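*Asks:* Structures for review follow.
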Structure I
Amino acid sequence: MTDDGQAQAISQALRIGLTGGIASGKSLVAGMFVKLGAELVDADVIAREVVAPGEPALAAIRDAFGAEVMNSRGELDRAALRKLVFADPDKRRTLDALLHPLIRARLLARLREVRRPYAIVAVPLLVETDFAALVDRVAVVDCPESLQLERLMRRDGIPRTEALAMIAAQTDRATRLRAAHDVIDNSGDVEVTRRQVAQLHHRYLDLANRATRSTTT
C-alpha cells in the first residue's frame, strides 16, 4: 500500500461511540482507553471550545438566554446555563439547536484527523441524538440509577431534586442498554472496570484490523 493509501485507511478508523448516563463514569472509562492507546474525540471538550470567548455561539447563547448565563469575565457560566436548561425542556431544545450543528461539524473534522486504529467518540447524548450515526459501535458505561444519583449529588454538590431533574433530562437506562453493542459495568471497583476496558480494547483492535484488511484487499 502507498503512504497515501495507508493514511486514508487509518483516517477511516473504527469509531466507538462511548456514552452513559450523567455521572456514570464516562470520563474515567475514556481515560482508560486513552492509556491503552485509543484516540479520544470528546464532544464535551468540543462543546466547551465552541462557546469560548469570541466564538459566535457564545453571543448566540447570550442573546437567547440573557446575561444571567454569563460571568463577570464575559465567559459562559456553565452552571447557570445548566440549571436553566435542565429546568425547561424548551430552553434545552433551543440550546441544542444552537450547539449541536457546531459540535457535530467540529467532531467530524477531528475524526478525519484520527491516525490510530480506533477512536473513542465520547458523546453524553449519543443515544438521544443523531450523533449515533457517526459511529460504528456503541459502548455504554452503566451503573444503577441509585448509584448514578449518589455520584452526581456528590460530584456537583447539588440537591437531590436538581440531580433527579438532570438524570430525567437524559434517555433512560434501559434505552441506553438496548442501543449498546458493549456494556461496561462501572458500579464496582475501579480495577474491575479497568479489566473490562482492557478486554474491549483488544476486541476493538481486532475489529479495526479486520476493517483495514477488508478495505485494502
Structure II
Amino acid sequence: MCGISGPGWINIEHMQPDIFFQELERQLKSRLPGNASHVKMLPPGRLLQVPSGQDIYRDSAVLILLFPDGEEIKICLIRRPATMKNHAGQIALPGGKRESHDANLIQTALREAYEEIGIDRNAVNVVGLLSPVYVQISDFLITPVIGWLNKKPEILVDPNEVDEVIFISLEDISNEVHRCNKEMETRTGRIFVPGYEISGCFIWGATAMMLAELSDVFAGDSQL
C-alpha cells in the first residue's frame, strides 16, 4: 500500500484500505476548515459564500477521486474542451449540476463522473464530503464528494465534456512550490488569480479552492 510522508499527514504506508477509510472518515467528521482553506485560492473580487438572503442557487457536485499509484495517492482531474460555453479549457473535477432524478449530491457526483470519464460508480467507495464552494459567476453551490478506488481507474472520455484526464498527487497540492498567482482571462476581464502550477497545468478557481481544503484536511488542519 502506498504512503504519504510529512508532518501532520495521514500516514497510510502499509495501511490496509479499510483502515485508510476509517482514518480519512475521522478527519472528514472533524470540523472542516471550509472558508479558511477556500480563501487561500479565492479569485479577487469573488464572494466566498452564498450572499445572505439569497435562496436561489444551483446545486451541483464533483468527485474528488483518490487512488494509489506506486508510493503516491493520486487525484483525477479533467480539462474542459476549449469549445465549451463556460469554463472552456479549464482544469476541473468531474461533476456537474444536480438533476431531478439524483437522490442526493453523492449520486450527482458519481453519475457525472461516469458520464464524463467512465468511472464505474459501483466501484467507488465514498469516504465523505468536503465543504461546499460557491461559484458566484454561475450561482453554483458545488459539493465535493471524496471517493476512493483501490487502483488506477479505467477511463472512457466523453469528448463533448472532456479534452483530457490529468492525474496529480496529494503531495503536489501540499507542496508550497506549486502555489502561485497567474494572470487569467475571465468573463469579467483579466485578473491575477491564485492557484496550483503542476506539470504545466494551472489549476485555479473553485477546483483550487476544493483542493486547498483537501490538502488542509490531510495535513490535520481541520480545526482551523
Structure III
Amino acid sequence: MNNEPLLHKTGTTTVGLVCKDGIVLAADKKVTLGGAIVSSKKFEKVVIINEDIAITVAGLVSDIQLLTKLMKAQIRLDELRKGKKIKIKEAANLLANLVYSNVRKYSTIAGVTGFLLGGRDKEGYYLYELGMDGSLTRFDDYATDGSGMLFATGVFEANYKENMSVEDGVKLAVSAVSAAIQRDTGSGAGVDVIVINKDGTRKVLTKQLDTRISA
C-alpha cells in the first residue's frame, strides 16, 4: 500500500508581460478545493503591493496570504529605515527568500506557491517569476504560471511583440487568460488586470463571467 500523501494541484492561470511603457499582470479568478470543487469565483490573484510593485499569486491560499503580508510589511519597514524606495530587484529577492524558507519548513501541508512580480524603479521596468522552490528568474518579454500556462504561452508566442504599448499588452494578457479559461479546468470565473507604468500601479480591468443557466 502506498502511504505517500496525494497532492492535488488546484490550478490557475497568471501572466505578465513587459511593454515599452510599463508592465501588465493578469490572472483568472477561480479558486478550487483539491481541483474538484469551486470554492470561489471572485478571488483576486493579482495583488498591488505598493505604487511601484504588484504580484500575481498561485498555489496554497493560506501560504500566499501570509507571504504577501510579510512582503508588504518588510518592504515598508526597509523603506522607512533607509528613507528611500526599495529597488525592484531587492523586492524580488526578498520574496524569493520568503518562498524558499516557507516551502522548506516542516509542515503536514506542503506550502507550494507561485508568484510573478512586476515593478518599476529609477532604472526601469521589471518582470520576475518566482518558482515554488524559491528560484528567481527575470524575463524581458513575458512569463506565465499555473495549470493554464501552456495555453497562455501559446497566445504570447503567436502575438507578443517587442516594444508593444501597455494598451495592446492589456488586450494580449486578456486573450492569453481567456484561452486558458477555455481549455484549463483549473482556471476560470473571470479576469483581473493590473498595469504598472509612470502613473503608478493600478487595476485597469476586472471582468466576472456569468455561467448561470436559466430557463
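*Asks:* If helix-only ellipticity at 222 nm (-39500 (n - 2.57) for each DSSP H run of 4 or more, over all residues; to 500) is computed to be -10500, which of I, II, III is the source?
*Replies:* Working: I: -18500; II: -6500; III: -10500.
Checking each candidate, the match is III.
*Asks:* Can you spot which of I, II, III the value 13.2, 43 was calculated from, given it is Rg and Dmax of the Cα atoms in Å, for residues 43-146 alone?
*Replies:* Label of the originating structure: III.
*Asks:* A value of 54, 43, 30 was derived for Cα extents along the principal axes in Å; which structure in I, II, III was it taken from?
*Replies:* On the way: I: 57, 40, 27; II: 48, 37, 35; III: 54, 43, 30.
Structure of origin is III.
Since every read-out is calculated from the coordinates, none of them should be taken as a lab result. Just so it is clear, the structure is predicted and the values come from calculations on it, not from any experiment.
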